[in-house]
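Below are structures written as structure tokens.
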Structure P
């Protein structure tokens with residue numbers, strides 16, 4: 001992929017630093033005081049602006065959610081920390097994430113303040129707590145999102161989906177909305193640089209992305225799945241099949 005000229009990269013770094021400091025101030029002083037609706041709008045604006053700081057272009061395929069979307073659990077394959085910001089730039093959602101994300105430099109604090117639910121995967125009973133909280137959020141017309149692979153990949157393949165948290169959508173008789181995420185190079189090949197996987201640190205990942213000239217993330221919104229009358233295993237498997245089909249189609253360089 002084409003590399004960013006040094007001066008432009010330094011300019012991007014300065015923008016990211018300023019925008020991140022602004023985010024910290026907003027998270028500490030503003031988000032705790034505003035309504036859920038206003039908080040969602042602020043988070044959406046901040047994520048849109050952050051992606052612009054990194055010059056990341058979001059390309060949307062399929063029918064995208066709008067302001068009337070509610071009581072929906074979005075599920076997607078997971079490649080990078082930028083997945084969260086790309087999705088939040090379109091519609092504010094309450095993310096369910098692994099506990100380790102809390103330790104991410106700066107962004108861990110920001111996602112915590114945005115209302116993210118953290119699950120401790122080393123404690124089996126913690127899943128039941130998250131399911132209960134998530135189900136209540138869905139009944140209260142909130143939207144939630146999680147990555148059922150449980151971790152990131154390098155963007156060239158997908159891992160099996162875990163179904164335990166999907167029980168919340170079944171309990172709330174909500175809708176499961178699958179999303180396929182893909183990071184292409186200009187030639188259509190998957191961008192390994194955009195992936196946040198393996199031993200790469202957050203700082204290293206950010207630096208790699210800042211070096212890219214025109215990074216792109218594709219969000220393929222697939223057909224929503226009503227959960228009423230179905231088991232979590234059934235709807236999870238259906239979501240996996242849909243996302244896997246869309247992902248593999250894109251991986252094979254066919255038009256989405």
Structure Q
């Protein structure tokens with residue numbers, strides 16, 4: 001057993017303890033509970049959410065801060081005829097989140113769903129905030145759709161499944177976009193993102209730590225985890241290095257040679 005394997009339980013425990021201590025809950029009013037999460041958006045601001053209750057349902061919202069902050073940075077996602085709006089709606093649909101008329105991003109669930117709703121909305125806010133990094137080329141289409149179209153058109157080279165989720169020790173569920181079958185026995189987990197940011201990297205490392213026991217119990221502990229992004233900019237190399245230290249690989253979609261080398265069906269003859 002290597003040194004890292006012997007630390008699995010303590011690493012996972014430390015991560016869960018970090019999440020417990022770092023999420024701060026405070027009453028904002030008699031009817032509103034504020035959650036200050038340990039995660040940050042691309043601007044370095046802490047992601048804060050508001051919880052309200054209506055009968056047996058709980059709604060978690062960003063109070064419109066995300067789109068307001070992006071607009072301050074010169075990125076207007078509210079024009080329904082723009083490509084950026086198309087990207088926004090794609091992110092929301094992917095995460096089952098809702099955009100209200102006053103530009104609030106929210107999710108709703110019952111009491112037992114609330115921890116999962118908070119986790120899901122935090123991930124959604126990070127992904128929406130990361131739309132600030134999209135350049136003109138990428139805004140012509142939704143990146144996730146581009147990736148899906150490519151792999152669907154290359155089925156002679158790739159074998160994959162979609163729509164899997166894993167449960168962590170925290171009892172939260174995390175979606176996996178693809179499972180690629182590279183040989184009869186070998187698999188690769190893949191998630192697709194528009195960009196890497198500090199907040200996303202923190203969450204990805206946490207998800208991988210939180211799901212250690214799930215993967216072990218399902219004989220998936222040796223399946224690598226990969227992240228596909230449009231390309232690796234110089235400013236993102238520090239994030240790539242951070243993920244690599246936790247055995248999470250970053251694959252640039254603009255380099256199809258790497259895509260094929262990493263994810264294509266291997267010739268085992």
Structure R
């Protein structure tokens with residue numbers, strides 16, 4: 001069998017490992033295809049500039065905002081909102097989710113309430129948060145917390161609930177207490193799944209960023225998007241979207257690396 005046919009077979013085989021160069025090249029080809037299609041529709045005048053700016057227009061908008069010194073301030077303002085909100089939500093949801101998945105009484109208490117709240121639209125609470133908290137960083141952070149906390153809780157509880165009872169029984173047989181089982185069996189066994197849950201939910205935190213900054217914000221990527229919409233500056237809107245996507249990709253890769261370092265034993 002030739003090398004090419006063997007490579008094609010590997011590509012069509014579920015969960016088959018592929019050469020790293022092929023994986024990187026395929027990912028790069030996907031980016032090139034998207035940018036090429038964007039160029040065809042924008043530079044080729046298939047879609048008017050006021051609806052779809054070219055990549056060059058978006059780059060020019062970025063250079064313009066960098067030169068006037070405002071872009072980095074807006075990026076930092078959005079980073080601050082997302083990271084603070086995500087951190088506060090995670091610090092509470094991780095231990096509470098582990099308890100919810102480990103103790104049936106905690107699940108019985110919280111499960112109906114959590115599963116009700118997590119389906120409520122975050123946008124409908126923004127006016128209430130402004131009334132309760134006021135206008136400022138706290139209000140925007142609260143939107144992020146509300147958007148990700150209950151989703152994290154359900155996902156982490158499911159991870160904890162999936163820990164094998166055989167591990168727990170083995171620990172009890174060796175003389176471990178219930179506290180030891182939670183701290184030294186359930187928590188470590190849940191770590192890879194918890195990191196996966198955090199990786200997914202930080203993506204949701206970035207999607208809620210624009211909602212958090214649409215009302216009563218004076219800085220941030222969501223704010224400049226709204227301001228650009230009023231002035232028909234579609235290139236600035238695309239710039240904000242691209243930057244949010246890149247920041248989300250960076251945080252996703254950070255959690256991916258953390259997962260590989262701390263949970264490499266769980267394939």
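No value in this document is a laboratory result; all are computed from the given coordinates. Note that the structure is predicted; figures quoted are calculated from it, not measured. Cβ atoms are built from the backbone, for glycine too; each structure is taken alone.
What the table shows:
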item	result
Test item: helix-only ellipticity at 222 nm (-39500 (n - 2.57) for each DSSP H run of 4 or more, over all residues; to 500) calculated as -26000, pick one of P, Q, R	R
Parent structure of the calculated result 0.25, given that FRET efficiency 1/(1 + (r/R0)^6) of positions 217 and 241 (r between Cβ atoms, R0 = 25 Å, to 0.05) is the read-out and P, Q, R the choices	Q
Top of P, Q, R by relative contact order in percent (Cα under 8 Å, 6 or more apart), largest first	P
Source structure (of P, Q, R) for Kirkwood radius over Cα pairs in Å, computed value 21.7	R
